[in-house]
1. Comparing structures 1, 2 by mean projected area of the Cα convex hull in nm², which one has the largest value?
2. Looking just at relative contact order in percent (Cα under 8 Å, 6 or more apart), which of the labels 1, 2 belongs to the structure with the highest value?
3. Out of 1, 2, which structure matches 1.00 when Rg/Rh (Cα atoms, Kirkwood Rh), for residues 62-141 alone is calculated?
4. Of the structures labelled 1, 2, which one yields -13000 when helix-only ellipticity at 222 nm (-39500 (n - 2.57) for each DSSP H run of 4 or more, over all residues; to 500) is computed from its coordinates?
5. For distance in nm of label points 7 Å out along Cα→Cβ at positions 6 and 126, find whichever of 1, 2 sits highest and give me its label.
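FYI, it's all coordinate maths here, none of it is from the lab. Since the model is a prediction, treat every value here as computed from it, not as a measurement. Cβ atoms are built from the backbone, for glycine too; each structure is taken alone.
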Structure 1
Amino acid sequence: MIYSSVNAANERMLGGGGADGAIHRAAGPDLLEACRNVPEVRPGVRCPTGEARITPGFRLPVSHVIHTVGPIYNANSDPEATLRSAYRNSLRVAKDNNIQYIAFTAISCGVYGYPYEEAATVAISTAKEFANDFKEVHFVLFLEDIYNVWLNKANELL
């Protein structure tokens, strides 16, 4: 079975705070090196907002890490389309790499300021588009507030 975790990264892909930092710490220094080896598409940008890249999982209990960059809610002209693109591109990368099980964080819901209710709608409805492509899609949500919003939205949309 092939498992993947999705990292809510920044465009540099060199680690950061929140879930991104936790994933980098848990995976070990080889993840940072793998991210450094992802070619820049422009100076300082390895993964543009809304896109996704894949690396091995190293010390994580997953085969791969899919890195995606969600929008900064108040700084993006169309945050819904960009967030949908981040989820959709992550799911496409997973599908292209024969990943059967995938786990997401609440992309853009931390310091990027995306409202939980809107983010849950985008995340769950986009994952639903790929329902036949994966054995399981998980959302790993660390705050009770986010968990409750996602649970209510899943009950509404699924």
Structure 2
Amino acid sequence: MDNPSPAIIRQLSPADTELARELLYVFGKAFEDEKTYDPKASSEYYLGKLLTRNHFIVLVALVDGEVVGGIAAYEMEKLEQERSEIYLYDLAVLERHRRRNIATQLIDALRAIAVERGAGVVFVQADKGDDPPIALYSGLGTREDVLHFNIEPKK
């Protein structure tokens, strides 16, 4: 890209289900997991309902009207104090748009939302060996080495 247009960061609303589908496509490509992030897997009703939830935050980065990156995050209210934390669950930028500060712009927009909501922290996980995200997050915050466990629902 010779002279790319700047990215516009936008928070999605319930009317933005098509942009949510475009973001799912971006996630599928970036994570090399098109099956999990299939834009056609969820109904219009489901996506609209999800985007009405105040605790669910979706940001997209648009370049010339195209979704080139985005974030899916969740605000979690805490029991021990009157505050919340925001969990940055998914973050991706299409490969051809990387190294243009778009991921940092998305995170900065999420940080601003955290301030508006009085959240104490934005936190994110990264897989060992996934060096580009680890480098990005290390430049923005404090690293904690923790263990992650998936516990299956009890039937």
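1. 2
2. That would be structure 1.
3. 2
4. Clearly, the read-out refers to 1.
5. Result for distance in nm of label points 7 Å out along Cα→Cβ at positions 6 and 126 over 1, 2: largest is 2.
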